[in-house]
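The structures considered in this document are given below.
Just so it is clear, none of the values below were taken in a lab; they were calculated from the coordinates. All of these numbers come straight from a predicted model, not from anything done at the bench. Cβ atoms are built from the backbone, for glycine too; each structure is taken alone.
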Structure 1
């Protein structure tokens, strides 16, 4: 059990999730990071989770890591049960876990298998994990009569930007945007803020395969701020939410994209 604020961060072992987890650790949160990593040989790999756990500990946080497949109901239950038994509370849920299509295929050739995989992990999993954690947050608030409770969903500029070679990913992130609005509406009466953080082009493992493409596009002015985004940029945006600076802004979208969302002539 802990008297400190506690956050669950899915996909928290590397990339954007790691940036978020470490920022929350700096702000005094204890952490439960969920991950489902594999090495280059396709074998389960806990190395990144252990490294992030150690770094968070160095920042003063108690940090647990759990390997879970967020698309599976039983794994979601295990995650919440560990949070209850280890920390006794959850003040913040960050739905960050997500995958890209294994193979980018044109919209006219995309498969149902890929669609089902991406939508189940990127949208169905967060949707029902949020349901579970939100109900727990409501219970906590009723028991204590007070407390800070917030939910953050990581979407993407792909929520509104067409990429016909990975349509299933775009659909999943557009769904996250509506999910944010729905939960913000439903949970407002309980004082639980729900937010969408919308990253742009961020330097992570997911974007590694298109580094040269985006290097060129950024240099040519794709974004007003002409650099890659970093996981720390997303972490700082989530940190502002975690500190309560945006508590009157439930349902808000934070574009962390170097200005990509601006329409320029």
Structure 2
């Protein structure tokens, strides 16, 4: 009888902790907590692009400008084609960068219209998934940001720096066949990494079709900056991510811009 009583008390205590724990601290991400405070953790995934459908670099000076801007950062360089990789390698060989090439769209037996992910340490898990004639490449982005605590009136009461190891996929979509295939691709992405986020570019007139494919696959698509030919998009499960905004910045020495995609993780 004594052992049974002790077990009952332990189970009761565990139930109370599960039911009542965190009540005073509110939500740990994304807002909407039931207590007095709300906590949100947000940071930036950076994509560099011209958003006009043209290659990102055409001269060694362009590559050097990108290397200077991106030193020490993890960024996605949109539309660095296979023919430009030599210039990127030359510009970054003293940068401490590790470059991951997303092959993108194959235009001949030896030429690809792709993109590049810059990493600051050796990384062996990067890989690509085929998607209707293009590719989406996976990498881990150490997203730096802030954890912000709000009171019940929405006022900021505390902030602190944080870092989140985000599972990111990136790619480009410039044809209807690629968008048609992306519903299956997105499902495969979520199977691989249930909390993955996709940050890429899509031709302006294909965005709505892309959003419909992602919705049918159980995700949500967010529209970022719209350029002259391409739009930045984010696709992610709402259980893990919320899109906030895109912040735009000039890069010295090149016409491309840096787009910081600000997201909240939950």
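A value of 15.1 was derived for mean count of other Cβ atoms within 10 Å over residues 188-195; which structure in 1, 2 was it taken from?
It traces back to 2.
From 1, 2, which structure was helix-only ellipticity at 222 nm (-39500 (n - 2.57) for each DSSP H run of 4 or more, over all residues; to 500) = -7500 calculated on?
Of the structures listed, the value fits 2.
Ranked on volume of the Cα convex hull per residue in Å³, which label among 1, 2 comes first with the largest value?
Top value of volume of the Cα convex hull per residue in Å³ goes to structure 2.
Comparing mean count of other Cβ atoms within 10 Å over residues 92-99 across structures 1, 2, which is largest?
1
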